[in-house]
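Student: Structures are listed in the sections that come next.
Here, each number is a calculation from the coordinates, and none is a lab measurement. On a predicted model such as this, the values are computed, not experimentally measured, just so you know. Cβ atoms are built from the backbone, for glycine too; each structure is taken alone.
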Structure 1
Amino acid sequence: MKVIQANKTHLKEIVPLFDQYRQFYEKSSDLDGARNFLKARFNNNESTIFIALDTNERVLGFTQLYPQFSSVSMKPDYLLNDLFVAQEARGNGIGKALLLRAQDFAKSNNAKGIMLETAVDNPAQHLYEKMGFVNDKEVYYYGWLTPSE
């Protein structure tokens with residue numbers, strides 16, 4: 001297995017996995033929507049996507065980072081918005097490999113760090129904690145959703 005930074009040429013391979021990821025979060029399958037969404041991220045340079053490939057170049061998992069900035073530290077940081085491993089490939093260290101690549105990317109860009117949010121019942125919390133992510137108990141995070149969500 002290898003982890004690489006994806007680009008537009010990987011779109012065909014990423015779209016089905018991205019669609020599975022959305023279905024995991026109880027959204028309807030929408031391959032065209034997934035393709036358009038990811039294509040726009042690549043075209044507008046709005047995110048960084050890393051993919052894990054098996055020896056046959058099949059995409060086994062991905063993570064997507066969105067750039068942010070910390071005014072206080074005056075550094076970039078990243079929001080790890082997506083991390084997904086195909087059901088049949090889970091338990092083989094792919095999630096860990098993707099997180100390591102994301103952490104290396106943040107370090108190489110002199111970032112403050114990586115932030116993420118996850119459901120309170122997501123079993124990946126154990127992996128996040130093993131990888132050095134800390135559940136922040138000192139600050140509150142608030143969200144506001146438009147009425148359509």
Structure 2
Amino acid sequence: MTDCVFCKIVDGELPSRDVYEDRSVLAFLDANPLAPGHTLVIPKEHAAKLEDVVEAPAVWDVTRKLAPEVAEAVDAPAYNVGVNNGSAAGQEVPHVHMHIVPRFPDDGGNPIHAVQPNPPELSDDDLDGIAEKIRRTRDEAAADD
């Protein structure tokens with residue numbers, strides 16, 4: 001995609017501070033880091049959303065291996081891994097990317113549940129109904145495969 005900043009990084013048109021690269025995955029420091037070592041892991045092939053990623057296992061495998069190495073490099077005792085999938089979820093660059101964010105004691109950050117400060121109140125019936133809809137959607141997707 002010609003106007004995608006991450007595709008331009010992959011193509012060498014824009015600079016990046018790469019920390020890992022193989023045939024299908026590139027990892028580099030975030031230009032606007034939330035913490036020292038904040039790293040992005042991307043598929044080299046353009047994919048706007050997680051469900052579009054052909055090399056998803058490779059992206060996950062690199063993230064899984066790289067995350068503790070990033071944390072160790074910056075002396076962080078912990079880290080968060082996350083994906084903002086779609087603009088409503090906060091995705092700013094329309095090229096899927098995994099965030100590895102090193103975490104430190106008293107850094108002011110919060111757990112993933114802080115993403116939604118006003119969570120819905122759902123009854124057991126609500127949860128059962130949602131679970132059933134997900135299973136039904138999953139079954140329909142499997143039938144299409």
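Student: Have a look at 1, 2 and say which one yields 2.6 for distance in nm of label points 7 Å out along Cα→Cβ at positions 7 and 31, as calculated. It would help to have the intermediate numbers written out before the result.
Tutor: On the way: 1: 2.6; 2: 1.6.
This figure was derived from 1.
Student: On distance in nm of label points 7 Å out along Cα→Cβ at positions 47 and 111, which of the structures labelled 1, 2 is highest?
Tutor: On the way: 1: 1.3; 2: 2.9.
The structure with the largest value is 2.
Student: Have a look at 1, 2 and say which one yields 14.0 for mean count of other Cβ atoms within 10 Å over residues 15-22, as calculated.
Tutor: Details: 1: 18.8; 2: 14.0.
This value belongs to structure 2.
Student: Okay, next question. If FRET efficiency 1/(1 + (r/R0)^6) of positions 23 and 119 (r between Cβ atoms, R0 = 41 Å, to 0.05) comes out at 0.50 when worked out from the coordinates, which of 1, 2 was used? Walk me through the numbers on the way to the answer.
Tutor: Values: 1: 1.00; 2: 0.50.
Here the read-out was taken from 2.
Student: Continuing with the same structure: Given a value of 10, 33, 32, 20, 5, 0 for P(r) over Cα pairs in 10 Å bins from 0, in percent, calculated from one of 1, 2, which structure does it belong to?
Tutor: Numbers: 1: 10, 39, 39, 12, 1; 2: 10, 33, 32, 20, 5, 0.
Label of the originating structure: 2.
Student: Suppose you compute distance in nm of label points 7 Å out along Cα→Cβ at positions 87 and 127 for every structure in 1, 2: which one lands on 1.6?
Tutor: Numbers: 1: 1.6; 2: 3.4.
Answer for the origin of the read-out: 1.
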